[in-house]
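> Dropping the structures in below, format is structure tokens.
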Structure 1
């Protein structure tokens with residue numbers, strides 16, 4: 001061993017230290033061991049010369065030093081008798097990003113991007129939509145994936161950002177189909193039971209209007225769709241996009257409406273002055289006659305706004321889950337928020353992307369204030 005390089009010595013030392021935990025079968029240990037194993041293998045491969053550059057450059061944290069330090073930290077925490085990822089859900093080995101909750105028969109269903117820990121999306125394409133179920137928001141049962149990318153369709157490169165809504169007993173999943181040019185468009189799949197989904201033959205169902213710079217032959221923003229069904233039965237879709245402005249184009253929320261969940265009318269796009277980069281993962285709900293939009297303000301964190309109608313007139317209520325440490329890239333902030341009620345209590349979700357593309361789901365309590373604002377409370381563990 002004396003003649004082995006220092007990296008190899010440390011690599012095998014950490015592999016040996018994690019080995020006893022591979023014998024355990026509880027969910028927390030299995031989840032953590034899967035992450036440690038991936039980080040160590042990424043460190044080994046990058047040390048051996050593997051590239052960390054994807055189609056669009058170099059993501060933050062994809063270094064031998066980061067992989068090794070995070071793996072070592074997790075091992076040390078396990079050795080101390082604690083769980084380093086407690087309160088953070090993911091399918092073992094998966095970077096859980098954009099997601100959607102929907103309740104059925106007293107159980108909460110979660111649908112999510114199945115990314116890859118240790119790899120950015122432009123290095124390892126996101127090819128499937130995952131599915132998990134819980135009775136308490138703590139213990140999860142991972143079900144088989146429900147959708148995949150598919151050759152010959154607009155989603156011939158990747159599938160992102162499921163958003164599930166229910167109307168008249170049927171479930172509608174609006175997901176982002178991404179073609180090989182990274183032109184994004186909103187596609188639809190339908191289900192009667194949340195387990196078996198059929199893609200709509202007329203996909204995509206929504207693209208930006210003439211107000212935005214969209215083309216299927218280049219990177220074009222049209223992703224992160226969610227649908228809210230108002231009291232009168234009209235559905236409103238909100239999605240991340242770009243809108244022309246004096247400087248060329250900037251981040252915006254696209255809006256569309258539908259009476260049948262399939263045919264959508266363009267309602268334009270809305271911009272927020274406090275967003276200086278992407279405005280992602282918009283989520284809209286109604287309470288007390290007001291419409292609330294929660295969204296990712298890239299570079300800063302999770303923000304929210306209120307309006308008297310579902311299409312425009314949004315007034316910013318500021319940051320809700322701010323990220324005080326300057327992120328290594330605009331997307332490395334608390335993001336992808338959804339707000340939901342489950343068994344009489346309110347919650348908000350968040351996914352903070354750690355350097356090296358570790359990303360997990362976290363759920364926090366939410367408290368509605370008399371003035372219509374909200375406060376985030378403790379994380380669910």
Structure 2
């Protein structure tokens with residue numbers, strides 16, 4: 001553990017922040033007898049409750065340990081430091097945080113403080129001062145609206161699966177990535193379920209295991225629509241689209257989140273295989289081959305935020321192309337463009353537009 005005596009863990013990935021704080025607390029507490037340790041639930045419904053929790057943390061830090069030795073105070077799961085009327089906007093909360101900062105700047109020997117929180121208003125003066133008296137670490141969720149998020153979630157999943165001794169078949173990992181969301185907490189929960197289900201004698205996760213054990217999130221439903229199109233399962237794709245429409249999802253959202261990326265990736269994958277001889281037998285070799293393409297040849301490919309081709313999505317698309325020809329892939333892309341224009345510029349029924357498109361794509 002570093003020489004700092006105060007630690008702050010926060011961010012949109014609340015599960016990761018909480019896990020890091022828990023690990024920190026365990027490491028710090030290991031150096032003491034536990035008598036001086038206190039975990040304070042940081043959930044407050046009002047500004048007054050928030051102030052009371054901060055005052056309680058201050059009192060715990062200042063109170064002498066009657067048995068001597070190390071003391072660890074953890075203000076856990078704080079919900080009052082975001083930009084809300086009962087949180088960071090409250091002058092009373094801001095003043096209480098300033099008092100806490102003053103205490104943290106001069107903690108007694110062998111006294112440690114941990115704060116874990118989800119959102120935090122980084123514009124406030126107390127946040128800026130936190131960095132001067134504590135080690136501050138932010139945990140941000142993967143942005144699943146950006147190209148390349150699949151490979152990031154896959155890498156995170158494999159890192160979290162490794163301590164459990166779990167490995168994945170390629171198609172199982174792809175299904176897992178698209179069924180969970182970007183939350184570290186949910187990924188951890190789903191891995192724990194799989195771990196118990198497989199038992200100690202089997203550590204390789206199959207697609208059937210994921211299909212059985214992992215719940216389908218909203219993002220997962222979007223992927224299921226994509227998978228139905230890839231498998232030319234018109235009935236399933238139509239049923240899933242109908243369910244999403246009945247739940248209030250906009251037709252254009254379904255189009256641009258589930259259908260367009262699938263058709264575009266399959267077109268690009270087919271083009272890569274036919275024009276450049278790139279195969280999808282091995283992900284690493286596929287990724288390497290993409291990296292060797294000339295900039296002019298990469299222009300039509302979906303790119304990640306760093307400007308490199310979205311190899312993970314293209315690799316998975318290539319594995320589903322099967323007998324799909326480049327001519328059919330091009331026609332599917334044109335059909336998507338036509339349907340998308342109809343959704344935003346005509347009075348045609350949205351359901352009919354999507355149904356006709358799915359029939360075309362799966363024919």
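> With percent of Cα pairs over 29 Å apart derived from the coordinates and found to be 42, which of 1, 2 does the value describe?
Comparing all candidates, it corresponds to 1.
> With mean count of other Cβ atoms within 10 Å over residues 202-209 as the yardstick, tell me which of 1, 2 scores highest.
1
> Among the shown structures 1, 2, from which was the value -17000 of helix-only ellipticity at 222 nm (-39500 (n - 2.57) for each DSSP H run of 4 or more, over all residues; to 500) calculated?
2
> To which of 1, 2 does the computed value 1.08 (Cα Rg over 2.2 N^0.38 Å, for residues 122-265 alone) belong?
1
> Next question, about the same structure. Please state which of the structures 1, 2 yields 14.9 when mean count of other Cβ atoms within 10 Å over residues 74-81 is computed from it.
1
> Right, next: As an exercise: distance in nm of label points 7 Å out along Cα→Cβ at positions 18 and 338, calculated from one structure in 1, 2, equals 5.0. Which structure is it?
The structure behind it is 2.
> Using relative contact order in percent (Cα under 8 Å, 6 or more apart) for the comparison, can you identify which of 1, 2 gives the largest number?
2
> Have a look at 1, 2 and say which one yields 2.3 for distance in nm of label points 7 Å out along Cα→Cβ at positions 98 and 170, as calculated.
Comparing all candidates, it corresponds to 1.
We did not get these values from a lab; they are worked out from the coordinates using the rules stated. These numbers come from a predicted model, not from an experiment. Cβ atoms are built from the backbone, for glycine too; each structure is taken alone.
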